[in-house]
Structure I
Amino acid sequence: MARRVAILGYGTTPFRARWIDKSYYELAFDAAKAALKDADLSHDQIESAVYGIYNDLFQRQFMPDVYVHDYLGLGLKPSLRVTTGGATGGAAVHTGFAQIASGLYDIVLVLGVEKCSDAFNPELKSSTPEVLKGIIYSADMTFEAPLGLTPAASYALPTVAHMEKYGSPTELQMAKVSVKNHKNALNNPFAQRPERITVEDVLRSKKICHPFKFYDNCLYSEGASALVLVSEKIAKKAKRPVAWITGVGASTDMAFTGNRPDYAEFGSSIAAGKAVYRMAKIKKPKERARLRRAARCLHLRRDSFL
């Protein structure tokens, strides 16, 4: 039977368009130091490290995890790098979870870091072309990328397919998500670009790739975040509350988009979601989410009368 796994410590750096004065392993160091301080542990107590670093071209360094590992003072301890595109962070936590749940280790550092804007094009005075070039290498380089596929287009195509299949007001729905995300950033001191915007601001922003507009797209960000995962034995000894990981789920979609049974849906997200709910023994996630929203509403109403 798998052992219980808890999050004992967390640390992050501020996220910026570009950290000029720090290397990727210096950013990793700052996040790891903060996480270890939060967990009240020293780096000597870390038994294994899992690094989520997506793109070698961003760091301009193959095997960047080796240099992060050394810079953190974890030489000779086991380490593993995880790279699964946009799912890299979640996959790294999944891997660290497995190392502890299996009984292999009791204390695992899970750390993600990216530093993309050092891939600077001096002729164009911009890092954007090099960043996009680095991302597109994640696409199939034999057939798909040579046809002119771009990072934005790779997600725009299934979005258009979704709009055509369901006839849903997708652009309006995406705009609401952007407004919500930017609003969340207003209360986050580590956020790169906190901003109060409206649905109209999103819909009127510059077109990037139909149906995406400027505010629909994520920013290029540099920074690092880290978690300290521990077994139940270590968690019980801690002098602080912990967050238990009750479920994890993962799925890898068909690499060639033409092989996906329904191009209008992200099948891997659906499969991973079902897996995590199954492990967490949540049978009716929609109903549970509705009840939690109601509980939060009641809590806020009660507080308003104090």
Structure II
Amino acid sequence: MLDHERTLPSIWAVGGGKGGVGKSVIATNLAVALARNGLRTALVDTDFGGGNLHTLLGVRAPRWTLGDFLARNVENLSDTMGTTDVENLFLVSGARTVLDAANLKHSQKQKVLRHIRRLPTEVVLLDLGAGSSFNVLDFFVAADLGLMVSVPEHTSVENAYHFLKAAYYRRLGRSPHTSPYRDLFSELLRNRTAHGIRTPRDLVRVAADRSPEVRDAVQAGLAGFRPVIVVNQTELPSDRELPEQMAGAIREYFGIDVTASVSIPADRLLVRSVRSRSPAVELFPGAPFSQAVGTLASTLIRLREASRAGA
């Protein structure tokens, strides 16, 4: 089959603001679960300078990394795809040391994204770095679907909202549909009190009231921006209710829906799997964590199939 005839992969990004929420562990185990379900999957470590997914997978550090692609040591990103012990799963390891990798130029990010969409897989799972830098946000908003990971702590939930707010505004500012109205958004934000703007939803409403063209542009720019909410390390009944509570708050605050809201239980076996350098879904497939990740994988697969059927 010619390259231009091949179906493009689904791009899913795993983010969530600050570190310490188990984002990389979830991304790694989710990638394994997708591969075990028969999907040819590439796990891409976009944590520039701090790639560690090969350790979580229990494989040797690959010869070529994302950094080598950025440094033009290899021509195609697909050249950096390393095999793993899991059938159908490939790893693109993060950059080891790349000068100014934390502040990639726009052209570099666009090049990486173009090559990501050309990877010979069915799914590409991006493990994003911590924080809300433009690097992280641009990969999150460019993905077909973003998974936002939090833990049931007030500071973590607050960080998750801040991350989504930054991604929301980044989406509005960078979308080709809404970028012509960037000055309008800036003016409204500068005078938010006078315009009665308290939330991102208010901003969109006030901007859309300016003209039908702005309204249509906003709708097009935000189309498909429906994150998956993942609350990790849940223990209490109130923890397990948090994903849907967050989904409701997002609907109210941002005026957008969520694709799914998921709870991942705390599991002591997870520590053993990390220390063993073996994904929990492989080492302890019956563990609560593994079962929850498997359910998440099945949910995403169904959504992918439904989306492709309706395309």
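No lab work stands behind these numbers, since they all come straight from the coordinates. Because the structure is a prediction, the values reported are computed rather than measured. Cβ atoms are built from the backbone, for glycine too; each structure is taken alone.
In this comparison of I, II, the computed figure 2.3 for distance in nm of label points 7 Å out along Cα→Cβ at positions 19 and 195 is attributed to I.
Given that Rg and Dmax of the Cα atoms in Å, for residues 115-154 alone, derived from a single structure, equals 11.0, 30, which label among I, II identifies that structure? Label of the source structure: I. Between structures I, II, the calculation of relative contact order in percent (Cα under 8 Å, 6 or more apart) yields its largest number for I.
Quick check: 32, 27, 22 is what I get for semi-axes √(5λ) of the Cα gyration tensor in Å, calculated from one of I, II. Which structure matches? It was calculated from structure I. Look at distance in nm of label points 7 Å out along Cα→Cβ at positions 179 and 203 for each of I, II: the largest one is in II.
Given a computed value of 18.5, 59 for Rg and Dmax of the Cα atoms in Å, for residues 43-210 alone, which structure among I, II does it belong to?
II
For distance in nm of label points 7 Å out along Cα→Cβ at positions 123 and 227, the calculated result is 2.0, so let me know which of I, II that is.
The read-out was computed on structure II.
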